[in-house]
Structure 1
Amino acid sequence: MKIFSVKYLIILFFTIVLFTYCDKKIKYNADELLSINKISKNYCSNDSLNTYYEYIPTKYSIAKKWPVIFCFDPHGDGFSPLDSIKEIAEKFGFILIGSNTISNSTQNIDQTLSVLFDDVFKKYSIDNRRVFICGFSGGARIALSAAINLNKINGIIMCGAGITQPLPELNKLLNVYLVVGNQDFNYREVVNSNNFFNTSYNYHIEVFNGQHRWPPEHELHKAILWLLFNDMRKSFIEKDYDLINLFYNQSISNLKNYENDKQFVKAYNAAKNGFDFLKDLHNTKVFQKKMKKLIKEKAFKEEKNKISSIFYKENLLQDQYLNSYLTKDTAWWKNELKSIENIYNSEKDEEMRALYKRILSFLGIAGYSLTKQYIVNHDFITANKVILIYEIIEPDNPDCLFFKAILKYKSGNNKEAQELFKQAKNKGFNDINLTRQMMPNFN
């Protein structure tokens, strides 16, 4: 049974709906022309080290106000998220800003954010009602904090990270879109985030088939549709009934197909998807009725219980493996990883296969976090032990080489540190903030 993808929806929509603009043409100088309809690098006027990539829609002019999406990557990669969403930004007229300075290791984050926001708002004609933040992993946590603390944020897209504690009451409604891969080590955290929202937040949780990374383009496009539908609800923009009806029909089709395939939890999620996106824009009674019916079904309850038992097992495995980082040697870890691989390859159940992918993903982030923690605490002996295991788990991860460079640097072996750091950069390591923080005066 074919389930139509969101990617198909986006492509189909773009073939049906054409957006036209009636703005007056503005005369740009040569420098301004370079930044239109392409991703280009810029810097803050008050801080040249605070840099960002930007995408400005072709039809941009100061004659109207424009929505903006700020994007935060955990490693300060401002380019990648913009590259994924520039097409839909062009279609719907979003300005995109991708920070190269804000990352997991950024110090004085509030000041850095303030300088970035001030710079963008001074340079461009921004619609204050339509200011959004999108972040991945640690960048998502920064986005949430900024949205809560800065009154100017109207919506956020949190990728690969969830809510871990009750959120504060706000004096306005904040729209929150959470999206995570089913093989992401933060999967449980994200899908359980609904336990921490209150009436100050309008939220939606979306799951895709994938690991801990920026979501694929069509998932990010869907997240932006969520922002658009919320703006339609608030009458910030005109209701696009072609798009609304198309999304409604797509949701009905997915719901029926999941039911026919007896995938009842996915059917429930499809119904909730339709309701969350289309409430107050379309008649959603069919989705509400279906959700009420499904939660009473025996098969649905059995699926939910199965998922709960998998989560319980996952929690136990994480605790056991975290302890094993300090109690087991590299030979044990090599055998254990082979065992996990064999279980994964022989497992037929989709949910169980995703579980073991999440475990492997968790082992990687645990290696990163433990190594960094022991280096910061100057426990270099334990850090060296942990990094040997981390390297077995993720042999191609440039962070391993970076941490090895730090350990050589801390031991006074600057030459080897330089060589390892060069190898890390060649493999893709580019976190300038973390380098400055952990290897000051490194040359």
Structure 2
Amino acid sequence: MKYTLHIFGKSACCLICLGLTLLTACTEENLPPQCKIVQPANNSYYYIGDTIPISAEVSDPEAMITYVNFFTDGRNIDYIKEPPFETQWFTNDLEPGEYILNATVEDGFNERMNDAMKVVLYNNAPPEPSMLYSHNIGFAPFCLVLQDVSSNRPDLSTWYFSDDEQLVGAVVEKTFNEPGTYSVRLESKNRFGSSELVIEDIVTVEDNGNPCPGTPTVTDIDGNVYPTVQIGDQCWMKTNLRVTHFPNGDEIRKESQKYYWEKLAFGEMSLLYCNYENNPVLGYGYLYSLLAANADNWTRDNNDKQGICPDGWHLPQKSEWETLVETVEGISGSLGDVSEMLRSEYGWSENSPGNNVSGFNALPGGRRGFQGKFMNQSEGYWWFAHDVNYQYPSAEYSFTIPIRGEHFFVFSQRNYGLSVRCVKDSE
């Protein structure tokens, strides 16, 4: 119970003068009832025809519950006056889609409280198979990301590849180690049956023509394998990084919500990565915050300014990007500008084709920029090594290949998400 003290009368001065006794009264203030849906769970899914059990926990300080009403999207499900507050939701006549389930409780003082959660209903039929996949041409070893987007909620997704490998999962990463053209068969299952989708020649894997001598590939701490390329005296990764742990083994936080990127601070909350548009089949490698790329300003790597890169490799400094540009300029001639020679032959827009004469195979990973928004998907942005300035939010931190025109170095705020390329340590 909560009580409120009320004081009646004129001013204190008049009360004293008249010798009146202070009059007080205590009046009881009602507290609203409490309500929480405990079954089904939020964001749970069912199929048309399922009978969904519903229950709610309700309480009232005065123990005066009048009723609990369960309803969804204008449809009444049940109206219960006595505990237990449990019922069933019959879905035979509903359409597939998202539904908001509500529970409203009222007490004897007409005070109400509501709780709500989401339920998704799917067709009671086998999946209709469909898949999405990332860019499907590259150099061996090549990683292809595939996602089962079949309708009717598959419970099991099995992928069969023409090189006899089999993977299971709604989203899988398949690495092709040898050049060639490969096919895939997807089998999607739910409790009503299964269906298949076959795509012939889904991916073309090319031979890596100019790997680093003695180091044709490099493997990160997660086991991802990347092709390498020798450009002048430098040995570079030929694809963007997609690691999820620092070299010391600490996990990097995957964060999809733009709020956390927009409000990025220092400390643990600054160590983030994501997919472009939070879609595993979009983009080229992951996008990392500056401190994640720097391995928390060099505190989570194993060697001096290694950053997020594998052992024996490091996050390139600005001078190393400049050396790359100078080397490519030295072989340019009539083969195009430097940006064109750095760009891959695929993935870029028609207005900015690449010939990849350098072998660097620059990919347009876009960026996560202002206010955590995804932008510039047709351009490439890469962090370079830099001690983080804790006083200023931005500095000259990244190398950029724009949608058209020449490369340049650009000011990027530390809460941006950019791609990472690693360069091998000098012998």
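Here, each number is a calculation from the coordinates, and none is a lab measurement. What you are looking at is a predicted structure, and each value in this text was computed from that prediction instead of being measured. Cβ atoms are built from the backbone, for glycine too; each structure is taken alone.
Calculating mean count of other Cβ atoms within 10 Å over residues 144-151 for structures 1, 2 picks out 2 as the one with the greatest value. Among candidates 1, 2, the computation of distance in nm of label points 7 Å out along Cα→Cβ at positions 96 and 368 that gave 3.1 used structure 2. Taking helix-only ellipticity at 222 nm (-39500 (n - 2.57) for each DSSP H run of 4 or more, over all residues; to 500) from the coordinates of each of 1, 2, which one would give -2000? Clearly, the read-out refers to 2. Have a look at 1, 2 and say which one yields 14.1 for mean count of other Cβ atoms within 10 Å over residues 80-87, as calculated. The correct label is 2. When Rg/Rh (Cα atoms, Kirkwood Rh) is computed across structures 1, 2, the figure 1.17 traces back to 2.
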